[in-house]
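Listed after this line are the structures, all set down as structure tokens.
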Structure P
Amino acid sequence: MKAITLKSFGPPENMAIGDWEKPMPGQGEILVKVHATAVNRADTLQRQGKYPPPKGASEIMGLELAGEVESLGPDCKKWKKGDFVCGLLPGGGYAEYAIIHENLALPIPKGLTIAEAAAIPEVFLTAFQAIDWLAKLKQGEKILIHAGASGVGTAGIQIAREKGAEIFITASAGKHAICQQLGANHTIDYKSKAFEEEVHRFTQGRGVNVIVDFIAAPYFQQNLNALSFDGRMVMLALMGSPKTNSINLGPILRKRLKIMGSTLRARTLDYKIRLSEDLKNFAWPLFESGKLKPIIDTTFSWEDAAEAHHYMEANKNTGKIVLRIT
């Protein structure tokens, strides 16, 4: 088969479409002919040699797929050849064919295109895990979602909206409109304002109950200060820096804060299956009714994967970047 391969770790230009051994589905697995995948920050880090795939996973980049079931491994009964599915992968999505466990594969929601389905798994599972499973956001609570116009951000805004939360986001000013359309109540331009001060202004000094963060060290003190009593913060990335020199940890103790970190890629198969099923029960009726929608910024041919990576690394996208596999 054809797949996007790496000549060596480094810039996007090191990627090229080349030959790769076509995988064979094992026990409980299905082989999917991939029609579309999507670009994630994890892909750009893997390309640079900073985020290797979990042991046993495909070395090919790509954490999600949408496509058509090609063949079934032993004892697979949930799907049949020709079914259209989408789902989360530990790797392997940048290819003509990919393997996925039959219980990780999800039906494409009715009314959605293949490209839209490819834009669901990674960001909606990540956002749902952070907001529902970890932070346990409740109706009427206040949540601050950093990088509100990102793939996870746009998914998180919609999930928080459906849970009846009051939503704060940070994003550059030009991306505020889409966040407001999706349900954000308060938008903060992180380039011109200190989000901690804006949160306290909007909440009369009480702070927010939940923060979803990707930036880490540069935001850590402000995040602690912006949380309310019994607040919860879920850290999903270290985009700013993993290290900080001086932090006042007093708010953690004084306000009884919970600070959680999470990645999804290296979670156990059982965990990801349970999370996928839980998301499906929550989100699929909302996708099919139009209340939830994957937000796609741009669709590239996989022949232009380098351009797609440059586009993401320049922070140009609002929502997802999809790769069409031809």
Structure Q
Amino acid sequence: MRFALSAERLAFAASLHDLLAAADTPAVARGFAAGDYEPGRTLWKRLAELGVAALTVPERWGGLDAGPVDVVVAFEELGHHAVPGPVVESAAAAIVLAESGVTTWLTDLARGEVMASVALPPHVPYALDASVAAPVLAVEHDALSRVDATGGARSAAMSSVDPARRLFTVTGGEVLARGEEVRRAAAHAFELGALATAAQMLGAGRALLEMATGHAKARVQFGRPVGSFQAVKHRLADVYVALELARPLLFGAAIAVADRSEAAARDVSAAKVACAEAAYRAARAALQVHGAVGYTRECDLGLWLTKVRALMSAWGTGTVHRARVRAALAGREVRR
């Protein structure tokens, strides 16, 4: 069987790429790191105009009710351009709210007027960027709550290896819904969140390969571009192969989630691991090609390096996802 994206999905990806390429996302990410969220909010509203914010919101609340394949297409581009903020969390929160029967914020989420954050312990224990999100949600067992981020001031947030990310612990709050439907909604949201995070890493890996290739063509040593040396060519070729091998796993997982397949959890975990490893390989190669300049804050490369490192453990660490794959192959269930 051959899988290929439709012309509509390719056009959607191209539209997102054009918008983000013109939006100076490195400046937006640096603003987030400095606590200036307004450019990020403005960018999210512009993305909402193309339907990104509405992907996981049901149609009756102004959303698109799109499938996981569309989510992957969108979030690969968000990762490609290092878009900051609780973008995955907003998509997952919409699923939790809609499938738990809580509709209060769905229309605003679909319009991009608000962003949301959500904690789904144990594998998503913190709320990302709670200082910019409203609502902030948490699911504990079978209870969905709107919660407060402890120490809401920015200075009290836990820092991340990615300066544009801040993590908040969540406590207490108002219970919005309770029951088995909340548990099922949280499980679905976790798979979607892990899938979207994997797509972000694949997109970030693409960007790192592009930056490394461009720098290798321009950087000269011993009178020749470093990209002409066989060792550099082979390293970048290995990155390309890793990214391309991760891609079918990612889209295969998206189809499994869309079909509510029994193998969905296994496939999502396999995709998350493969995309993380490919993106990390891309980050290491890009840093080696750039040399010491890649470490500097002035170099945009660092925005992608730190994002990849943070996303590797977001929405389930590599250990968690490898355990899920191993258990699935052995015929055992791993509880989320």
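All of the numbers you see were taken from the coordinates with simple rules; none came from a lab. If you're wondering where the values come from, they're calculated on a predicted model, not measured in any experiment. Cβ atoms are built from the backbone, for glycine too; each structure is taken alone.
Of note:
- Among candidates P, Q, the computation of helix-only ellipticity at 222 nm (-39500 (n - 2.57) for each DSSP H run of 4 or more, over all residues; to 500) that gave -8000 used structure P.
- Ranking P, Q by distance in nm of label points 7 Å out along Cα→Cβ at positions 5 and 77, the structure that comes out highest: P
- Of the structures P, Q, the one that 2.2 was derived from, the read-out being distance in nm of label points 7 Å out along Cα→Cβ at positions 13 and 317: P
- Entry that produces 13.8 once mean count of other Cβ atoms within 10 Å over residues 21-28 is calculated, selected from P, Q: P
- Identity of the structure behind 0.45 (criterion: FRET efficiency 1/(1 + (r/R0)^6) of positions 149 and 285 (r between Cβ atoms, R0 = 35 Å, to 0.05), calculated), options P, Q: Q
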